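Colleague: Below: a set of structures, written as structure tokens.
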Structure 1
Amino acid sequence: MSVSTAPTPRVDRRVQRTQRLLRSALLELVQQRGWDEVTVQDVCERADVGRSTFYVHYADKEELLISGFEALKNELQKQAARIDEPLAFTLALLEHVTEYQGVIRALTGTGALQVVQRKFMDVVIALVEDDLRQISEVDPLREAAARYLAGAFWELLRWWGGWGAQRRNTPAVAVDQIFRRLTRPVLRELRRASSDGTAAR
């Protein structure tokens, strides 16, 4: 008896292609016109996708804007898995912010930027928590450390100028080295607590 192969992968690829086209169109238009001047119809026309198809995937342009964060998280996890050290995703994330600086500038002063910032922070926290689980099983110390380091990374990013402020000339690799240097004491404490089996008091 022959086994039929399901057509799901082909459908998934078409869906992914449509979503990529819509995201690319939105990002291009936002940089050209600004967030408030871009409509769903504009995005559909630029992507050559029907309006009804847009609403199959997204409720509005805000949902489309943040839809790429899950894919970003997955890609960063894949890259980090090839590097045998904690928080290996940070340089790639800094480079991602550099690549999309034009979009960030275009969103500055809009409510959309706040939504993007919250989603970005969610991604950073999730990535840090995943990495710290490899170092320590001690709670609440590990959970607190994840929030502590994610917050530190966020503030470093703001200092660097990644969210609409005047960018510093410091290259991403140098900022990443600064973060890693400042993070070492926290990672040492987590390892020590894990070996002792002690939690924060």
Structure 2
Amino acid sequence: MEKVEVKFDKNIFEAPITDELLLKYLRVYRSRQRQGTSSVKTRAEVSGGGIKPWKQKGTGRARAGSRRAPHWVHGGIAHGPKPKDWSLKLPAQMKKVALKSALSLKNQEKQLHLISGFNSKSSKLKNYLSELAKLNLPGKTLLVVSNDEKEPVRFLRNVANLKVTNTQTLNVYDILNAKNVVFTKDSLIKLKERV
């Protein structure tokens, strides 16, 4: 593997940077990560409480209709969370513009790198790590490979401070979250087809 000096496509890597659109994208992306599965039982769903605890009048105590009222121990929860879909939507065209904007930002900050590919043919993690170490990139790194390059994904997926993705799943959040973005030659060709 060797670092390649090449001029990136101006349409993708020198597009106008729109901060507002990037913020919108991040908000949509993070909202879609929420599971929205938290749930509690209301007084209607808690088991028990079918019988009136004591008669309405004559006891001197407050009237009670169920042992599962919210203010009772083991009672249902009032106004608790229920499953909810938190996801927001962003038009596909806006996603493309946001992707170009994020890549342009990384290019402007000199945090984009291009490599020819991996020379390693043996199935050893240390060979891949030694090749990456030659790049001497500090901090979080995002490695973008093409869909055909399955070996790097398999070997490098659990390495600390390194995220491996392909051109189809590449997104703005991962680009902005990484200190350096490294493309292979093949992935750059596939990216042009996508954008």
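Colleague: If helix-only ellipticity at 222 nm (-39500 (n - 2.57) for each DSSP H run of 4 or more, over all residues; to 500) is computed to be -10000, which of 1, 2 is the source? Walk me through the numbers before you get to the answer.
Modeller: Working: 1: -23500; 2: -10000.
Attributed to the structure labelled 2.
Colleague: Thinking only about Rg/Rh (Cα atoms, Kirkwood Rh), for residues 19-130 alone, which of 1, 2 has the largest value?
Modeller: On the way: 1: 1.01; 2: 1.39.
Sorting by Rg/Rh (Cα atoms, Kirkwood Rh), for residues 19-130 alone in descending order puts 2 first.
Colleague: Between structures 1, 2, where is relative contact order in percent (Cα under 8 Å, 6 or more apart) highest?
Modeller: By relative contact order in percent (Cα under 8 Å, 6 or more apart), the leading structure of 1, 2 is 2.
Colleague: While we're looking at this one, here's another question. Could you tell me which structure in 1, 2 was used to calculate distance in nm of label points 7 Å out along Cα→Cβ at positions 107 and 155 as 3.0? Write down the numbers at each step before the final one.
Modeller: Working: 1: 2.3; 2: 3.0.
Label of the source structure: 2.
Colleague: OK, next. Have a look at 1, 2 and say which one yields 17.2 for mean projected area of the Cα convex hull in nm², as calculated.
Modeller: On the way: 1: 16.0; 2: 17.2.
Label of the source structure: 2.
Readers should treat all values here as calculations from the given coordinates under stated rules, not as data from a laboratory. What you are looking at is a predicted structure, and each value in this text was computed from that prediction instead of being measured. Cβ atoms are built from the backbone, for glycine too; each structure is taken alone.
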